[in-house]
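Next up: some structures, all given as structure tokens.
Derivation of every value follows stated rules applied to the coordinates shown; laboratory data play no part. It should be emphasised that the depicted structure is a prediction, and the values quoted were computed from it without experimental measurement. Cβ atoms are built from the backbone, for glycine too; each structure is taken alone.
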Structure 1
């Protein structure tokens, strides 16, 4: 039986959705499955590389292909949820992600694995925007804070649990499957989430009159691939002329994308990135800074896993445990950041970026002093500091960027910001991976070679984090927009 929550004076009562907390649990389980998969893969990369005898560029694609297609599909998938219905899109996304996980776990070659990761990315992009959009349908305003807090908590727990779970699954070598169970474990979870969503998630009618900008998606995809493909493959094929030609061609392709968005706006048609956002200099600068921030994180964990397992022979579990202090730091800083709300945003971004830069430089010193054996305690301190830095900077970074956007553009701006976060991550994997593997190829394959490669890579990330601490002050001081509370994203 459905009841109404007691409304405040003059307000329309909010209908209480039966089983709403069960529905919330379904959303969290699906989101947790996606988030933990990202961190598990980093631990498993060396095992995958050994199993398939893959090249360094092929193993980079396992990470970069997922991030790239997730970034490309996030905005259109969110809009498609508005068109066909959030519940239907969420269930379709979990289904595609589960199928992609099965393909990953059964992949007979590295090329098949990369293609399966693209399927996974499509599923993740389909379900992720729907999760936050369904919460306001389930809960009255007074309950939404607790619901959104659970989303942030599940993300933090996934970051901590992922490396450990990956190491345990690979180390157990279940039925001789090696790394494959890290993907196959998603199958029963995904099936449960689909069945529970069919039963408990409320139906919300979509708006069939809305349209998607499929041509814009295609142009953006080509522009990104023109940059990412040569950065990852160039080293493997000796940097022929076509690599530089592709990167140069990305400039006019990006210009073509911008012109297409303006043409769509003039016709009153759907735009992948609204022109009003492109004209907002502060939003574009802030989005660029967010992309730089997130470029350093997945790329760092990729090369760190290769260093620990390939250079020093650590098991996947030992490698995962080594990185746990970073996740713990993120979790602690995120909890502290919540009560601070919109206060001292640029100062907190600066502090977070400086902590990240200090962590990278500290790791560079630790790596330089590591000879024959990796000492966990030596890595724990800088990694924990780095986690504190990321957790300190994420929330105020999102708030600062979105505070410079007018109210009717907030939804589009949030989606564009998340997409650019993933674009930055894909570019980071390509650039930092190029630095690491190029250094490794020149120096050979002993401990010193891996140490030198990691030191070069973390110096690159340290410089990028340091630039954020300076450039964030280009942005104006955020101020709450009249009639709308400051946006908080954790």
Structure 2
């Protein structure tokens, strides 16, 4: 599909009401969207009037970091999420217990023929304030060249900013005297950043499962517009497993059980070097391809259609800009950009997130560590599964003589796939067209989210991402979410709010 770029148009005028179809776009009946709805002006007026409250709502949320890995503010985070849901009009809101940290569930039932599912997460990644240019919990406004004024803070774009913007749309619709044109089911968890180990318990709880099965699909709000205003419509996401590999003198039976003086290396084995040896067996010598036995047995190659989508999307992407953003100068094997993007979508990965052993402070300490830890994430593609991958990794380590190396899995889930002809995906594309936004169909997101919980039985509904607006720095210092846009191609807070309202009306009307 080829969607018309809106470089020559003013974004704000388009979002206020001009519906347009891209040249060569899929033929479809015109939709009575929000852009043509009599309440459009009233909803925008309400969104603008509620802007300060929306900003405060996001800033207050950023100030309460729920970090599952540290068991920090988890009960408080769930309670805050529940209150946000109630304030936005959700009824029957409940905090859902799990074997880990709780989730949140609520519904808006307006008696509409169609129902939309919304997935939220209230947890965020860890942070080190010393690495930030602005305090990570203050939500300060900062200038982002090429975009405008943004709120900086942990969770700003991943995912509190987009989620708070979706809630702002519900507030604006209600303040305008209306009600959503579709029913809404909200399902939220507090463990996404540790691999969603207990999320399935939430989604398959009888009352929640029953509600989800009525949904046309479910999406997680997103704010991923680039400088040209482009977005991606993802037809899937890689699965993930997060784990630790631990080598220790105690388990190995060789080397010290605790740190000893490094001079003893001449006659004492090193658990740290043992871990390095084990890690080296997991990948090819360049570190770029998994070498675990049987790893590729069930890897399904991208179809010709999927590769064509990637090549088409590459025409609308800026390779130099992406390299600059990532701080890299080469792709693996110096691949051409299109081929690198195909590899990004197609290949499973074995990645070292972190390596820790012994002393890492200033200067040296001349010790031989008794324990070494590697934090890994494994990205999975269809038709791999989490269970299969875990089994093959453990079998591989044992086969290569590393049965003493402990493998502690903290979380993970299977890959996600959604049909491009599903009503959810068609609604996303139709909404972006109405907003004048260049939307590229993406065969597979290289990142991960627990969408497979929804796409697989027993829920079995389409799942994806939707939203306009911009943010960056997820999992990194100086994370931010755009509030006041100075880029006419990229949505600020109010326009992003209207984008979610547009989606709701489009879903209600699309054939």
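If Cα extents along the principal axes in Å comes out at 82, 48, 47 when worked out from the coordinates, which of 1, 2 was used?
2
Tell me which structure, out of 1, 2, gives 0.35 once FRET efficiency 1/(1 + (r/R0)^6) of positions 267 and 467 (r between Cβ atoms, R0 = 35 Å, to 0.05) is calculated.
Derived from 1, not from the others.
So mean count of other Cβ atoms within 10 Å over residues 67-74, computed for just one structure, reads 24.9; which one of 1, 2 is that?
This figure was derived from 1.
Please state which of the structures 1, 2 yields -0.85, -0.90 when log10 I(q)/I(0) by the Debye sum over Cα atoms at q = 0.20, 0.22 Å⁻¹, for residues 227-290 alone is computed from it.
Traced to structure 1.
Given that mean projected area of the Cα convex hull in nm², for residues 51-234 alone, derived from a single structure, equals 11.3, which label among 1, 2 identifies that structure?
2
Please state which of the structures 1, 2 yields 2.4 when distance in nm of label points 7 Å out along Cα→Cβ at positions 99 and 395 is computed from it.
2
Determine which structure produced the value -9000 for helix-only ellipticity at 222 nm (-39500 (n - 2.57) for each DSSP H run of 4 or more, over all residues; to 500), calculated from the coordinates; the candidates are 1, 2.
2
If you rank structures 1, 2 by relative contact order in percent (Cα under 8 Å, 6 or more apart), which sits at the top with the largest value?
Values: 1: 20; 2: 27.
Largest value of relative contact order in percent (Cα under 8 Å, 6 or more apart): 2.
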